[in-house]
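Values in this text are rule-based calculations from the coordinates and carry no lab data. All figures in this text were calculated on a predicted structure; none of them were measured in a lab. Cβ atoms are built from the backbone, for glycine too; each structure is taken alone.
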Structure I
Amino acid sequence: MHVFGQANLTFPYLVTALGATEIASNPYNRLWISGSVTNTGEGTAYNAGLHVVANAANGKVEVNMTVPLNNNDVVNYGTDAATDASGYVGNGDNNPSFFLVSLGGGGTAVIGIGIFHEGTVSNWTITPVWTYIP
């Protein structure tokens with residue numbers, strides 16, 4: 001169990017070192033997320049990913065999704081049927097996986113994620129998520 005304000009290190013605990021930027025393009029913009037996620041706990045973080053919420057300047061939610069920790073594999077995701085069908089989505093070899101992954105204690109995942117969306121986002125929140133059991 002995670003106690004807010006302190007981590008019980010026998011359990012998983014994900015710490016992020018991420019940067020994000022909005023990249024304007026035509027016809028879809030992309031929220032680019034890069035950096036790393038490290039499990040500073042001893043336990044395995046199961047079903048690990050990043051929950052991403054991004055808003056337009058007027059407050060409209062443009063992105064609200066959870067993506068897996070891709071670990072050294074640049075992956076592009078879409079937020080709806082139009083962006084999914086755009087040809088931008090995938091990792092060059094196949095469609096992106098939406099299966100969340102495990103990150104062992106002390107492990108680090110290197111992140112390179114693009115989220116194609118309609119509209120322009122001006123602020124975002126990226127939160128690591130995981131479970132204690134598979």
Structure II
Amino acid sequence: MKFKYSIILIFFGFSVVFYFISFDDFNIDKGFLSVSTFLFAIFSGFFIARQGSRYSSIREKVASFDGDMQSIYRAFGHFGKEAQSKAAKIVKNHYQPILESKEWDYSFTHKTSTIISLSQLLEDEVGSQNLPSLKMRP
């Protein structure tokens with residue numbers, strides 16, 4: 001935020017200098033246009049770079065979440081075809097509004113019950129059983 005205020009202050013300072021000082025050998029309109037073009041190029045470059053990094057961040061989060069959903073769906077295969085088809089239905093219900101609205105960050109900007117539904121399905125399928133075949137082996 002300090003950077004933005006300092007740039008505005010510098011721009012204001014240059015504007016005052018160009019307004020009050022007479023440059024006989026220098027066409028003021030060409031100088032002002034050159035400085036304005038240069039500052040616009042600098043600002044737009046920073047803006048485009050920032051937007052690119054924000055887009056990359058959203059893309060990484062969406063890809064990570066999609067990978068987690070695929071992993072969870074595949075893990076439900078250990079409980080049988082019926083449990084996996086129920087998980088598939090939950091995942092499909094999660095992705096349906098995303099595909100309809102074409103907003104790939106939909107799950108980050110809207111509340112969903114996908115994780116709660118998958119957790120409830122896991123609890124219904126496993127219950128209080130001890131499943132040593134699914135434990136991580138060192």
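A few points about this structure:
- Label whose coordinates, when volume of the Cα convex hull per residue in Å³, for residues 34-73 alone is calculated, return 26 (choices I, II): II
- Read-out relative contact order in percent (Cα under 8 Å, 6 or more apart), computed value 15, structure in I, II: II
- Answer label among I, II for the case where distance in nm of label points 7 Å out along Cα→Cβ at positions 18 and 42, calculated from the coordinates, equals 2.8: I
- Given -26500 for helix-only ellipticity at 222 nm (-39500 (n - 2.57) for each DSSP H run of 4 or more, over all residues; to 500), calculated: source structure among I, II: II
- Given 2, 11, 20, 22, 18, 13, 8, 5, 1, 0 for P(r) over Cα pairs in 5 Å bins from 0, in percent, calculated: source structure among I, II: I
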